Structures are given as structure tokens and as C-alpha cells.
Structure 1
Amino acid sequence: MTLLTVWPDDQPGHVLLRTEDTGAIVAELGRVGARFARWPVADDGGSDAALLDRYRELIDARVAGPGYHAVDVIAGEPPLVERSWGGVEERFFVRGSAVWYLHAGREVHAVLCEPGDVLTVPAGVSHWHDGGPRGGYVTVRVRHAGPDRGRGPVVRVVEPGEFPGFEELAASRVGGVVGG
């Protein structure tokens with residue numbers, strides 16, 4: 001199950017909210033302009049092109065509106081670099097798990113995502129992620145660019161241990177550790 005943990009940005013030891021309830025996750029993320037949903041998973045480990053074809057209908061629904069859209073498959077990424085971007089970014093988790101941290105206002109929302117989860121990061125919200133030591137997650141990324149169409153600047157490098165990381169959050173879930 002997906003896990004959401006919220007802390008004040010200056011007190012990572014003080015948990016404001018911790019839930020695995022989908023309705024509560026949707027409501028809390030909605031409060032900061034983010035969205036959470038689930039798509040059916042049908043991954044057989046094929047090529048990136050096959051993966052995009054498998055989810056074509058769902059992806060097409062996301063890019064039907066006007067403006068620039070980019071769709072790609074991402075397999076792991078360098079973690080712990082907080083960035084902000086001028087556009088909306090959606091991540092559909094196909095394989096493995098990772099924690100996405102959204103630094104919205106004075107709070108940090110950590111969403112431990114697993115296959116089937118779709119997390120939408122609003123424009124201008126700084127964020128970083130941690131996929132654990134193996135970083136074996138795969139996502140379909142849909143980006144809806146802002147006016148500059150570029151990747152946002154690095155806001156800061158997040159220090160390991162500054163907030164609980166992937167391994168600690170995964171081990172604390174009701175369902176136990178998930179694949180990394």
C-alpha cells in the first residue's frame with residue numbers, strides 16, 4: 001500500500017500525518033495542489049516502447065489538452081536533489097517503489113509510491129525522491145511544461161538522513177518492505 005507521511009519542513013522528527021488510507025492521501029495531497037490516483041498495472045518488463053503502448057489510452061487522456069507535453073519512461077534517477085519546475089509532472093509507477101517528497105509551503109509530504117500509483121506534482125512545487133539503494137523503480141513520466149519548457153533549477157541537495165528515507169519508510173509500512 002501507498003504511504004503518505006507529512007512533517008513540518010523544519011522538524012523532520014515531528015510527524016503531522018501518517019496514513020495508508022487512499023481517501024486521506026487524495027485529500028491531503030489535494031490540499032497542496034498535488035493529485036494521487038491509481039491505474040491498473042500490466043507490466044511484463046518489455047521495452048520502453050512496449051510499455052508506452054500498453055498504457056497508450058491512459059497516457060493519451062493525460063496529453064489531450066493544449067500545450068507542450070513530453071512522455072517518457074524513467075528507470076531510476078539520481079536521488080536527493082530538490083528541484084522545482086514550471087510545469088506539472090505526473091509519475092505512473094510501473095515497477096518497483098520510491099518515495100517522492102513534495103516540499104509544499106512549510107511542509108514536506110513524502111509519498112511512498114508503488115506499482116499502479118499515479119502522483120501529480122503541481123507546477124512550482126519543489127520535490128525530490130529516494131528509490132533506495134537499488135533504485136530499481138520504473139515510471140512513465142508525463143510532463144506538461146510551463147512557459148520555459150525546461151527542467152527547473154536545483155533548489156538544494158538534500159542531506160541523507162535529513163528526512164526519513166526510502167528504507168525507513170518502507171520498513172514502517174503496515175505491509176512491510178516493498179521491492180526497490
Structure 2
Amino acid sequence: MKTYILPSLKLTAVLIILCSVLYPLLIAGIAKTAPGGGNGETVSVNGKVVGYANIGQKFTADKYFWSRPSAVNYNAAGSGGSNKGPSNPDYLKDVHARIDSFMVHNPGVVKAEIPADLVTASGSGLDPDISPKSAYIQVARIAKVRNISIEKINALIEKQIEKPLLGMFGPEKVNVLKLNAALDQLK
């Protein structure tokens with residue numbers, strides 16, 4: 001019995017120290033080198049934190065760029081998708097309602113040109129980014145409401161586009177919170 005129990009206890013103690021102490025310390029140390037020091041990247045306007053750049057936020061006012069829809073109503077405590085497939089009638093009803101709402105607020109847009117990420121929720125329901133196409137398609141509405149030139153807003157979007165990692169991993173994207181914070185700074 002000693003032959004099996006003593007080595008098992010030693011192995012258990014080593015694994016507890018390794019998995020419960022050393023590994024979390026290593027990960028916490030790596031996180032300190034990330035933007036925000038492991039606490040998430042905050043977006044500030046005039047020294048005041050307005051939100052976290054890595055969590056999607058709801059924008060519905062016509063003067064702002066709209067975010068990607070959320071299946072969890074942007075609740076970070078309950079991250080998740082809708083689990084409804086593209087043939088599910090409830091899902092299709094939600095997507096069509098989003099398209100109709102978008103068309104009401106953006107009357108000059110052709111329905112077929114609406115990017116999918118403006119009417120479908122992400123897998124987590126908290127995606128903070130939209131495609132550049134999704135940003136550009138909203139420019140006319142925002143320019144009209146804010147009385148800012150389309151060219152000025154297009155230039156702002158161009159500055160906010162985040163390129164793929166190492167130029168090849170992932171799509172180009174625009175963080176909606178950062179874009180709207182920069183939009184509020186335009187004169």
C-alpha cells in the first residue's frame with residue numbers, strides 16, 4: 001500500500017502547486033503586459049472611462065455607429081449566442097426585424113448591401129467590433145444627424161480600422177466604442 005499511496009500523495013502535492021499556484025501566477029504575469037494591465041482595455045474620454053474596448057456595448061441613437069446585435073443584450077455576465085440556426089423561424093424573424101429597423105434609420109441603403117454583422121449576433125453576444133463595411137454603410141445617417149461632412153466621418157473610420165494580426169490573421173475590424181468616442185470628439 002505504501003508503494004502506491006506515498007507517490008500518489010507526492011504527485012498530487014506537486015500538481016496542486018504547479019496548477020493552482022505557479023500556472024496562475026505565470027498567466028497573471030503575462031496579462032500584466034497586455035493593454036490595460038490584465039484588467040481589460042478601457043476607453044476614456046476627457047479622462048473619464050466610458051467603457052471597455054473588448055466588450056460590446058449597445059448603441060441605438062442615430063448619432064452613433066450601431067454595434068453588432070447581441071443575443072444576451074450585451075450582458076457580460078451571461079455571454080452566449082442564441083443557439084438558433086439560420087433555418088429557425090424565430091431567428092429569421094429576429095434578423096428580418098433588425099433589417100427592417102436598420103432600413104428605417106438608414107433609408108438610402110439598399111437592403112442587399114447591409115452587412116451580415118449588423119443584423120446577426122456573434123457567438124459570444126459581446127463582439128465589440130464591426131466590419132469596416134458596416135461602419136461605412138452608417139455614415140450617411142450619422143453625417144445628417146450630426147451635420148458633419150461624409151468625408152470627415154469616412155476619414156475617422158479609416159483611422160479606426162484595425163488591421164489583421166500580422167497582416168494576415170483575421171479580418172479588418174472597427175471597434176465601435178472607440179469609433180463612437182472619437183466621433184464625439186469631432187467638431
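The numbers here are math on the coordinates, done by the rules we state, and not lab data. Being a predicted model, the structure only gives us computed values, none of them experimental. Cβ atoms are built from the backbone, for glycine too; each structure is taken alone.
Here are the numbers for the structure shown:
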item	result
Structure with the greatest value (metric mean count of other Cβ atoms within 10 Å over residues 25-32, set 1, 2)	1
Parent structure of the calculated result 22.3, 82, given that Rg and Dmax of the Cα atoms in Å is the read-out and 1, 2 the choices	2
Given 6.6 for mean projected area of the Cα convex hull in nm², for residues 65-160 alone, calculated: source structure among 1, 2	2
Which of 1, 2 leads on relative contact order in percent (Cα under 8 Å, 6 or more apart), largest value	1
Which entry (1, 2) yields the derived value -4500 for helix-only ellipticity at 222 nm (-39500 (n - 2.57) for each DSSP H run of 4 or more, over all residues; to 500)	1
Highest-scoring label, criterion being distance in nm of label points 7 Å out along Cα→Cβ at positions 17 and 145, among 1, 2	2
